[in-house]
Structure I
Amino acid sequence: MRQAQGAHCRLARTVVLVGMMGSGKTSVGTALARKLNVPFLDSDEEIERAAQMSVAEIFERDGESFFRARESEVLSRLLTGPPAIVSTGGGAFLAANNREMIARQGVSIWLEADVDILWNRVKGKTNRPLLRSPNPRATLERILSERVAIYRQAQLKVTAQSGFSVDVMAAKVIEYMCATPGICEEE
């Protein structure tokens with residue numbers, strides 16, 4: 001199937017993957033970029049490179065609002081380049097200005113996953129500053145419930161299912177992209 005392969009599609013706009021921590025934005029994004037032969041850019045990695053410290057260290061030293069301002073700056077820069085796949089941090093899409101910027105210059109795709117899938121992917125990881133709490137699963141559930149209405153504003157939604165491999169999820173995303181005018185052009 002042409003859509004699932006991605007080999008015959010040329011990316012016309014930058015695709016910005018949004019969603020919760022653990023939804024697969026980085027792993028699926030890397031696979032998408034490989035299948036579509038475009039760059040993969042991770043906004044958190046770009047912030048870490050510029051700051052020469054981890055996201056967790058930035059949160060600890062400068063606070064979340066400082067981090068969110070840098071996140072918007074980096075996202076703006078990533079959207080101005082040639083079409084690419086961009087993975088964002090889980091909170092990037094929460095800012096109205098980021099959602100507007102993405103809609104103007106790219107396309108947002110929400111990688112939706114239920115709390116059980118998310119928890120299985122993030123439990124035990126130490127690089128999730130928002131989950132540093134006495135009950136990280138309850139914190140994850142609360143964050144998800146607070147963000148769902150905003151994630152629903154993404155231009156496309158692709159839902160993960162338990163057992164989907166990264167490549168299967170990437171193929172699903174490409175299928176949705178190719179079925180949506182203006183994202184993927186026939187070569």
Structure II
Amino acid sequence: MSPVPENLPQRISEVDRDVTIERLQEAFSEGHITQEELDARLHIALTAETPGELTSAVASLPARDDGPTTIVDTVGGLIRRRGGWQVPQVFKVTSRMGKVYLDLSRAVIKHRVVDIELHLDYGWAWIVVPREATVDYEGLHAGWKQPAYKAPLRGGSDGPRIRISGTMGYGRLRIRHRRG
């Protein structure tokens with residue numbers, strides 16, 4: 001058996017590739033690049049295998065305003081957002097023994113990608129997303145119970161992408177799409 005080489009280049013995920021493609025499409029729609037530049041950069045993004053190759057696809061684009069980051073850091077209690085609240089680009093929650101209820105189904109979401117980072121030692125999290133949203137929770141490490149999520153029968157490609165990451169100790173994350 002031959003040994004595995006030590007210096008293998010880091011691979012990129014499909015989420016990284018999708019974010020880069022969305023960034024290129026935004027740059028085109030904002031008039032920062034031409035159709036020809038978009039086509040060439042999309043080719044680079046679609047064939048990239050390493051983070052460096054992917055980064056080269058968005059090189060020289062104007063800086064992107066990723067919007068505000070909201071950080072909630074508590075020991076316990078209920079962290080609740082519902083109704084017409086403004087969803088930030090990045091929402092970070094750290095709680096030792098708290099409960100998190102985030103209802104994004106009627107919220108104002110201005111970003112194509114929303115990152116929710118959970119760090120819960122004990123407690124649970126319940127997230128309701130719009131019907132047309134896509135959900136990615138591959139970046140979440142669950143110590144006790146795996147997240148409960150049932151994707152809708154019809155995919156929601158027109159809505160925002162909700163990426164959930166972080167750590168769940170002794171608790172559970174439940175995700176569902178808005179009904180009706």
Per FRET efficiency 1/(1 + (r/R0)^6) of positions 46 and 166 (r between Cβ atoms, R0 = 25 Å, to 0.05), the highest-valued of structures I, II:
I
The value 10.1 for mean projected area of the Cα convex hull in nm² was derived from one model only; which of I, II is it?
I
With distance in nm of label points 7 Å out along Cα→Cβ at positions 14 and 102 derived as 1.2, matching label from I, II:
I
So distance in nm of label points 7 Å out along Cα→Cβ at positions 94 and 118, computed for just one structure, reads 1.8; which one of I, II is that?
II
Here helix-only ellipticity at 222 nm (-39500 (n - 2.57) for each DSSP H run of 4 or more, over all residues; to 500) was calculated and came to -15500; which of the structures I, II was it taken from?
I
Test item: relative contact order in percent (Cα under 8 Å, 6 or more apart) calculated as 38, pick one of I, II:
I
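Throughout, read-outs are computed from the coordinates displayed, never taken from laboratory work. Model, not experiment: these values are computed from the prediction. Cβ atoms are built from the backbone, for glycine too; each structure is taken alone.
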